[in-house]
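Please go over the structures that come below.
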Structure P
Amino acid sequence: MFLRINERVKIDNLNDYPAEVVSHLEELLASGVEARLDPKRSNFYDVEGSGRIFFIHAMPPSGNVMLLATWPAELALVEQAAAV
């Protein structure tokens with residue numbers, strides 16, 4: 001699914017990630033990014049861009065976003081390989 005938030009998005013940074021990480025997520029959402037919907041939870045997504053994965057909750061109808069977690073994409077690849 002393609003996710004794009006047109007208005008100036010407000011990102012709630014619940015875990016105090018560095019400002020550059022939050023800015024990167026803002027840029028991804030403003031320009032549009034491929035997102036994987038969490039099959040068990042409505043409006044929760046994994047978003048990947050420039051080597052990071054972001055786990056977010058998009059809050060309709062406001063369009064605000066909660067940044068719940070982020071990690072380097074290569075860690076996800078290591079975890080997938082370990083599970084096989």
Structure Q
Amino acid sequence: MTFPEALAAVFAGSIVTRNAWHGEIFIYLEKPDIAHVPEEHPLSAAYPQSTVLAYHAYVAQKAHGGVIPWTPGQLDMFADDWGVIAV
């Protein structure tokens with residue numbers, strides 16, 4: 001699967017990975033959400049406590065025991081080893 005196909009699958013709700021990642025890393029769409037600013041959160045310095053903030057959608061990557069926002073590199077965009085993970 002090519003990167004454009006993989007990205008379309010992510011936007012459709014699938015979890016995708018690359019063969020080069022050896023099954024340990026995958027990407028998915030983190031959907032938008034609304035959250036209140038907690039008292040001890042770093043954003044509490046800029047917003048009053050319990051302010052409601054909109055978190056926008058982004059492509060997230062599960063890697064190295066955690067989740068991070070993901071931006072593709074050149075190798076990812078031109079790779080053809082993408083595949084959907086069955087859940």
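Upon calculation of helix-only ellipticity at 222 nm (-39500 (n - 2.57) for each DSSP H run of 4 or more, over all residues; to 500) from the atomic coordinates, which of the structures P, Q produces -9000? This figure was derived from P. If distance in nm of label points 7 Å out along Cα→Cβ at positions 29 and 45 is calculated from each of P, Q, which structure is the one that comes out at 0.9? Computing distance in nm of label points 7 Å out along Cα→Cβ at positions 29 and 45 on every structure in P, Q gives 0.9 only for P. Which structure, out of P, Q, was relative contact order in percent (Cα under 8 Å, 6 or more apart) derived from, given a value of 28? Attributed to the structure labelled P. Looking across P, Q, the calculation of Rg/Rh (Cα atoms, Kirkwood Rh) that yields 0.96 traces back to P. Identify the structure, out of P, Q, from whose coordinates distance in nm of label points 7 Å out along Cα→Cβ at positions 5 and 53 was calculated to give 3.9. It was calculated from structure Q.
Read-outs: derived from the displayed coordinates by stated rules, not from any lab. The structure displayed is predicted, hence computed values, not measured ones. Cβ atoms are built from the backbone, for glycine too; each structure is taken alone.
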